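Several structures are given next for inspection.
Each reported figure results from applying straightforward, stated rules to the coordinates on display, with no laboratory input. Because the structure is predicted, anything quoted here is derived from the model rather than measured. Cβ atoms are built from the backbone, for glycine too; each structure is taken alone.
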Structure I
Amino acid sequence: MVGTREALAMAEEANLDLVEVAPGANPPVCKILDFGKFQYEQAKRERQARKLQKTVEVKEIRLRPKTNEHHRSFKVRDARRWLEEGMKVKVRIRFQGREITYPEIGRQLLADIAKDLADVAVVEQSPGMEGRTMLMVLGPGKPSE
């Protein structure tokens with residue numbers, strides 16, 4: 001353990017900086033180093049960590065309760081491709097006018113889509129109403145049997 005004045009003198013002699021590394025420790029821990037180089041290396045580590053961080057993209061398909069089978073099939077095909085690429089998929093059914101009085105149609109449509117994509121997706125958020133829309137979130141991965 002070295003006193004503050006001695007440490008400052010040692011840093012001045014080495015033509016470097018005295019940097020407090022762990023201020024919470026008792027006594028505080030300091031190092032003698034080039035502060036500019038230290039900051040540069042720290043920023044470089046943070047950039048590398050950000051680069052390696054995986055961001056999950058969320059795609060969305062929007063349907064209506066009256067959407068026909070052909071239209072639904074190519075929307076499901078797109079969802080399958082996105083799930084295989086590792087993205088999450090939001091399936092939203094928008095009710096207009098008096099369609100809102102038959103939420104079971106939307107729930108059945110979402111159940112059919114979940115069944116079609118069961119081999120590549122897991123249901124992360126089960127179907128639920130949010131205002132005039134019914135929403136389900138699918139994530140990539142096989143469901144556990």
Structure II
Amino acid sequence: MKDQFFVDYLGLLEGLQRRLHKDVRDLPAEAMDWSPGPEMSTVAVLLAHITGVLHEGIDLALDNPPSRVREQEFQTRGVLSAEMLRRLDAVIDYARGALPRLGLEDLAKERNDDDGPISCGMALLHALEHAYLHLGHLQVTCQMWRQRET
């Protein structure tokens with residue numbers, strides 16, 4: 001990649017990927033669908049949502065029509081951790097292929113989101129920020145699951 005911004009962005013995505021793998025890879029199947037309480041998301045839902053948010057941010061940055069169906073993310077059930085991590089890895093691979101096609105001049109270009117116009121740069125930054133927010137939720141959920149077992 002020619003621009004440091006995109007190198008750094010990919011580095012943050014890969015850091016997120018490593019953290020998610022570390023937190024989720026050894027979870028049993030029942031932990032993926034466990035919720036710590038009413039109106040709280042499961043690990044599977046959080047991973048599906050993180051994956052969807054990241055993919056959508058890259059789609060917007062490339063000005064590709066988004067393929068995400070957000071409502072389906074919150075219906076995720078019965079999916080093993082290995083499969084959820086494979087889906088995440090596919091999005092990170094998508095970013096590896098997409099980011100080199102962008103330049104700093106693209107960051108200011110306007111894109112159309114469901115909520116209205118958004119710059120390419122803001123689409124990328126919002127996706128990353130949102131994904132890291134849910135990483136925290138996922139980590140707390142995993143901690144609660146593991147404490148529940150002891």
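Observations on the model:
- At a computed 201 (volume of the Cα convex hull per residue in Å³), which of I, II: I
- For FRET efficiency 1/(1 + (r/R0)^6) of positions 16 and 136 (r between Cβ atoms, R0 = 30 Å, to 0.05) computed as 0.00, the structure of I, II it came from: I
- Computed 34 for relative contact order in percent (Cα under 8 Å, 6 or more apart) - originating structure among I, II: II
- Ranked by distance in nm of label points 7 Å out along Cα→Cβ at positions 40 and 72, structures I, II are led by I, which has the greatest value.
- Origin of the derived value -21500 (helix-only ellipticity at 222 nm (-39500 (n - 2.57) for each DSSP H run of 4 or more, over all residues; to 500); candidates I, II): II
- Here distance in nm of label points 7 Å out along Cα→Cβ at positions 8 and 80 was derived from just one of the structures I, II, and that gives 7.2; the source is I.
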